[in-house]
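Below, each structure is written out as structure tokens.
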Structure I
Amino acid sequence: MIEIKELYKSFGDKPVLSGINVTIGDGDIYGLVGISGAGKSTLLRCINGLETFEQGTLRVNGTDISRLRGAELRKFRSGIGMIFQQFSLLERKTVYENIMFPMKCYNYKKAEADARVHELLRLVELSDKIHSRPNQLSGGQKQRVAIARALAMNPKILLCDEATSALDPNITNSILALLKKINQELGITIVIVTHQMEVVKEVCTDMALLSKGELKVSGSVQDIFLGRSEVLDELLGLPGTGQPEDKVVFEIVQRPGQNDLLSRFATATGIRFEVVWGGLDRYAESIAGAFTLAVDKDDFPKAQTFLEDTSTEWRRV
């Protein structure tokens with residue numbers, strides 16, 4: 001488990017993280033989300049000890065990493081893998097040598113390291129590229145090599161810093177499927193830094209939304225997106241809904257299993273309504289969504305009765 005409490009970090013006299021409180025459970029796929037400059041990559045680098053911080057605590061599986069130095073810190077880092085947006089492969093090395101590299105640095109026995117490389121190449125489905133060099137690979141293949149290298153030391157945690165931002169949508173989907181497979185089969189906790197909302201919806205169970213170095217909201221991905229906080233709306237570039245003088249505007253939430261909510265609302269109430277905003281999205285393996293509706297003021301009491309009788313989540317806008 002990763003437990004972050006009241007973390008504060010600055011660069012010179014400029015705060016970049018302030019009062020961060022985040023808990024990430026074992027086996028989670030957790031998203032750190034925000035626009036550029038929000039502090040999410042800095043927070044990620046604090047988790048593996050690449051960045052220090054001035055105040056607060058950060059514990060990984062019970063270890064307070066601010067107390068680690070020298071050999072202890074290097075040993076700690078060997079249990080955390082990291083992948084990057086630009087792959088960071090050694091261009092003069094083969095795929096085999098790139099994956100072997102961290103094990104060579106830690107003096108693994110040759111036979112053990114060799115077996116591990118072949119095992120990882122099977123996992124990322126690149127066994128046929130074992131002798132290729134990075135310039136002979138596609139972007140998706142390079143990222144698969146980077147993932148294999150990050151897993152070489154059998155880490156318990158995998159950190160992903162904008163790992164799909166440089167990839168096209170189809171390749172992104174294949175990389176996300178691989179990350180889910182790694183999480184499910186190996187039980188590795190994965191922390192993903194991203195500004196891509198579809199990435200968070202596809203693979204993350206929980207998320208934290210950062211803005212200007214502060215934690216604005218955290219919780220389940222589905223709850224945060226369906227809750228539509230102002231910070232999330234700003235990140236998504238969604239306009240305000242406004243409030244027509246002769247209308248009541250409200251939002252209804254359709255959770256997984258609540259099929260045809262709009263149809264049932266229309267049939268049961270007979271109310272004419274406008275859909276101001278909304279739609280359905282996939283969150284990991286489930287479908288949910290939210291719709292902002294506008295109805296005449298005289299019709300709103302009937303709409304409210306339906307919403308309360310059916311225990312539908314709703315809120316005035």
Structure II
Amino acid sequence: MALRLTQTASGGGCACKIPPGELRELLAGVDLPGSDALLVGAETGDDAAVVRLDGGRALVSTVDFFTPVVDDPFDWGRIAATNALSDVWAMGGEALLAVNLVTWPRATLPTELLAEALRGGAMACADVGVALAGGHSIDGPEPVYGLAATGLADPARLLRNDAARPGDALSLTKPLGLGVLNNRHKATGEAFPEAVAVMTTPNRDASRAALAAGLRAATDVTGFGLLGHLATMMRASGTTAVLDVDAVPVLAAAVTSLADGYVPGGSRRNLDWVRPDLDPGAAGEDALLLLADAQTSGGLLLSGEVPGATTVGEVVPRRDDGSLVVLRGRSSRSV
């Protein structure tokens with residue numbers, strides 16, 4: 001029987017993140033040093049750190065890594081690298097340089113699989129013109145791969161998660177359902193090329209389009225799901241989102257897979273975390289799970305409109321009841 005990479009780790013992809021509520025409590029006890037040059041730190045839970053270099057340049061720094069989300073090591077490398085670089089683009093930066101981060105169980109997994117993952121990551125970087133220079137590796141109990149990435153941005157034209165304003169449209173550049181499909185793949189070995197295609201599509205062009213359109217607020221949708229990342233943006237911006245459930249794009253196979261019971265534990269935790277800030281309206285539980293689905297290398301969530309993105313709602317003033325996300329519609333899908 002062929003070795004299945006997803007069976008070598010307890011979690012997979014961005015669904016293996018520490019739950020957001022637990023992470024917030026943990027960081028509350030850590031005093032992070034800042035500087036006068038720091039433009040974006042940890043306060044709003046944004047996608048990357050940004051520090052001013054001079055009047056026209058800012059350095060964007062981020063890191064992202066995870067356990068295997070698919071069995072093919074080359075595809076895993078491509079997905080992990082694309083996902084890590086996305087945080088630079090989500091800030092409105094241009095990714096320039098990356099280094100590999102690796103944990104590998106040398107006693108139990110062939111290093112040939114690691115070589116394939118590294119080859120996939122290198123190809124993903126080459127495809128978008130990002131230099132990949134070395135990195136760091138350790139011997140550990142589960143395979144882990146990702147990148148630390150660095151980019152440059154104009155400090156006056158950053159995309160931030162605290163800059164959404166009432167009256168803005170909300171747009172999404174990729175469909176949801178990646179967590180559900182990755183969960184089914186891990187459980188059954190069934191492959192979903194459409195999911196791999198979404199996860200390996202860079203968010204670079206969407207970021208450039210957002211800057212060209214004059215947008216100022218964005219975040220990428222990854223392990224905390226659309227609802228989690230949207231609520232974080234609204235909290236940071238002092239606003240509320242009205243989300244049209246029926247307008248949100250979802251991969252068709254994810255709808256049937258959800259009905260078959262393939263829901264990552266991370267997606268359920270996301271929904272539990274966001275419920276206190278959510279007005280679900282008439283949306284059913286299955287629709288809520290898809291909206292909270294833990295994505296890996298998902299799309300950009302934009303406060304504004306750009307060509308090619310789907311308009312999924314609007315930003316309004318903060319609701320009197322404190323709700324950060326209000327759902328409109330009930331989803332016409334069979335969920």
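Taken together, the values in this text are just the output of simple stated rules run on the coordinates, not laboratory data. Quantities reported herein were computed from a predicted structural model and do not represent experimental measurements. Cβ atoms are built from the backbone, for glycine too; each structure is taken alone.
For mean count of other Cβ atoms within 10 Å over residues 220-227, the highest value in the series I, II is held by structure II.
A value of 0.15 for FRET efficiency 1/(1 + (r/R0)^6) of positions 60 and 132 (r between Cβ atoms, R0 = 25 Å, to 0.05), calculated from one of I, II, originates in structure I. Which structure, out of I, II, was mean count of other Cβ atoms within 10 Å over residues 124-131 derived from, given a value of 14.8? This value belongs to structure I. Source structure of the calculated read-out (relative contact order in percent (Cα under 8 Å, 6 or more apart), 20) within I, II: I. On Rg/Rh (Cα atoms, Kirkwood Rh), for residues 140-267 alone, which of the structures labelled I, II is highest? Once Rg/Rh (Cα atoms, Kirkwood Rh), for residues 140-267 alone is worked out for each structure, I has the highest.
Quick check: 77, 47, 30 is what I get for Cα extents along the principal axes in Å, calculated from one of I, II. Which structure matches? Label of the originating structure: I. Have a look at I, II and say which one yields 3.7 for mean projected area of the Cα convex hull in nm², for residues 164-203 alone, as calculated. The structure behind it is II.
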